[in-house]
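*Asks:* Listed next: structures, encoded as structure tokens.
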Structure 1
Amino acid sequence: MKTNIQAVNFEMTKKLEEYINKKLSRFARHLADDDEVVIRMNVVKPQTKNNKQVKVQIAALFAEKTCDTFEEAFSSALEALEGGLEKRKEQ
């Protein structure tokens with residue numbers, strides 16, 4: 001599994017990167033070695049709540065979530081993709 005994490009208009013902390021890698025390790029069993037995971041994170045409107053947007057693309061599956069924190073948005077996006085990943089592995 002190849003991972004590409006993009007932080008747009010903010011500097012990602014080491015803690016956030018560790019959180020993402022920890023969560024992704026859970027999904028490693030569903031992915032082939034040549035699958036690419038692309039994560040794009042950005043702040044939509046800095047002055048409002050629920051302004052952290054995360055887009056996750058794993059193989060042909062895609063999820064986009066906007067929440068109050070990047071961790072919450074990333075977890076929600078992975079939950080949305082989980083069913084599709086399980087079906088994909090069964091095929």
Structure 2
Amino acid sequence: MGLRGWVKRLERDAREEMIEIPQAKPDGKVKRFPKSAGVDAFINLMDRMGAGDDAPPEHPLIAAARNSSEPKWAESVYTSGGEELRWTEPIKDLSE
């Protein structure tokens with residue numbers, strides 16, 4: 001196996017360890033994240049829920065999923081808390 005074939009095999013093996021999210025706009029490229037980013041993005045989504053102004057910044061995987069051309073990502077749990085739903089607004093205190 002030549003150097004080129006060896007490099008291609010390494011690239012293919014590395015892609016298997018990544019989350020790939022195809023992008024719709026503006027350039028149609030693919031965003032890649034390590035497998036652990038899925039858990040980090042979900043925790044970030046839950047931390048943002050009802051946090052108001054104290055909400056942490058959005059995880060890049062969430063933005064990539066929202067911009068995806070693939071329904072598997074565009075309709076996933078990562079896009080369910082979009083800005084139009086205002087999930088980061090503070091939750092009313094109903095304890096009275």
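*Asks:* Of the structures labelled 1, 2, which one yields 13.4 when Kirkwood radius over Cα pairs in Å is computed from its coordinates? Don't skip to the answer; put the middle values down first.
*Replies:* Numbers: 1: 13.4; 2: 15.3.
Derived from the structure labelled 1.
*Asks:* Right, something else. If you work out distance in nm of label points 7 Å out along Cα→Cβ at positions 50 and 66 for 1, 2, which one comes out largest? Mind showing how you got there, number by number?
*Replies:* Working: 1: 0.9; 2: 2.1.
Largest value of distance in nm of label points 7 Å out along Cα→Cβ at positions 50 and 66: 2.
*Asks:* May I pose another question? As an exercise: P(r) over Cα pairs in 10 Å bins from 0, in percent, for residues 26-73 alone, calculated from one structure in 1, 2, equals 24, 50, 23, 3. Which structure is it?
*Replies:* Details: 1: 26, 43, 23, 7, 0; 2: 24, 50, 23, 3.
Source structure: 2.
FYI, it's all coordinate maths here, none of it is from the lab. Small disclaimer: the values here were computed from a predicted structure and weren't measured. Cβ atoms are built from the backbone, for glycine too; each structure is taken alone.
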